[in-house]
Structure I
Amino acid sequence: MEQLPYINEEFYVSQIAPEELDLFLANGWRHFGEHFYRYSLNWYRDEIRAVIPLRIRLADFSFSKSQRRVLNKNLDLQSVVRPIEITPETVSMFEAHRFRFEENIPYSIYTFMSYEPATVPCEAFEMAAYQGKKLLAKSFFDVGKDSVSSIYGIFEPEITERSLGILTMLLEIDFAIKNGKKFYYHGYAYEGNSFYDYKKRFRALERFNWNGGWEKWQSAV
């Protein structure tokens, strides 16, 4: 594991401007609801791992062949972007989805967002994918001045052939590009193999070096 400065910081804020969100994201911060945090090292399966904040530079991004296949096999679905609303349907899907995790199983959807998720602490939207009237997947994302930041995604866990988790990420990226954003932040991954390796499989990928800068990083596409 490479030598990293040890960083473990957090704060709480109820309102943040789009430009401020961009600044915090660019310095390796993430947030769940009003809780902002960043950490350079973490435990993963009984070992200490380096944490890798990731983003995509959208001016250089293109969909890979496998990502285009995901988009094409879901052309029959309808996607909707709207302010986040936690409905009973959303909670039911979250409850089914959360048991995909073998460890750190989330307790509540409000682990990841505030009780006013569309506006607190910043403007945020959901990307919903429907087959007719049936909700198959939903993801949540923040919108800054120059950036879109993925918060969390849920989907029907029994439907595996559609790659619904990747689909909503791709739709978020498409939304960011169409709205003139510069960066898409899609969270933390770990050095070495982990559950979060799917985040590394994007073109135009950059990693935060924990010294204040971003570096191009070879994706796993």
Structure II
Amino acid sequence: MLVDSIPLWLVETNAWIVAPAGPGGECVLVDAPPDPAAILARLAHHQLRVVAILATHGHVDHVGGIPTVVRDPSHGGAGEAIPVHLHDGDRHMILHPVQTGGALGQALGESGLDVRPPELIHGLDDGQRVSGASMTFTALHTPGHTKGSTCFLLEVEGEAPVLFSGDHLFRGAIGRTDLPGGSMAELMASMEDKILPLPDHVRVYPGHGAVTTIGRERLRNPFLARFRERLSP
């Protein structure tokens, strides 16, 4: 399985390309920062065609490149529209990215990129299974960074399970909660209920920064110390 990341745009947001059989054929894209030319170039390098896009949340740096990708002739522009999966709690952000994106939204508006909403936007429920490129992802609704923040768990036979955590969990950190829709209480409740019960060996592919594992973060992440203390004798 190919999992390739590209840190892009102003805050080095990770776009994740996931292809079950490696280069060639179909893939799923997890998040698309407002640097679609780089995403399309990497897809062309791997000779891959996007058949679904999963958005971990609606912030501009994660969805701003989606309109260009879905309309590119190599992918959705030449035939059936590419479905975009995003929790309804963040739908307003992808519909109005410039108006809802603050300073980053202003930067997007000044970039000249296509900001029209994608044709197909499918909402997500907690626990919903989303399929694409012969893979099935499980959506874990994890509000806290935004109301619609969602992590995606991918389990493929013969491969270690992986979690695309967006801006919920990072290597040594957690997502910020001081933006509209953010809540530290909700983020920590989501962490306790949805993320920390996952096995230690689950690899975590975050929206920013380096890859980690659930076990490493459970043990070393300073923001999760309260959960370790509860388990202490």
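Read the figures in this text as sums done on the coordinates, not as results from a lab. Source: prediction; values computed, not measured. Cβ atoms are built from the backbone, for glycine too; each structure is taken alone.
Each of the structures I, II was assessed by distance in nm of label points 7 Å out along Cα→Cβ at positions 14 and 54; the largest value belongs to I. When semi-axes √(5λ) of the Cα gyration tensor in Å is computed for each of I, II, the one that comes out at 25, 20, 19 is I. Could you tell me which structure in I, II was used to calculate relative contact order in percent (Cα under 8 Å, 6 or more apart) as 27? Source structure: I.
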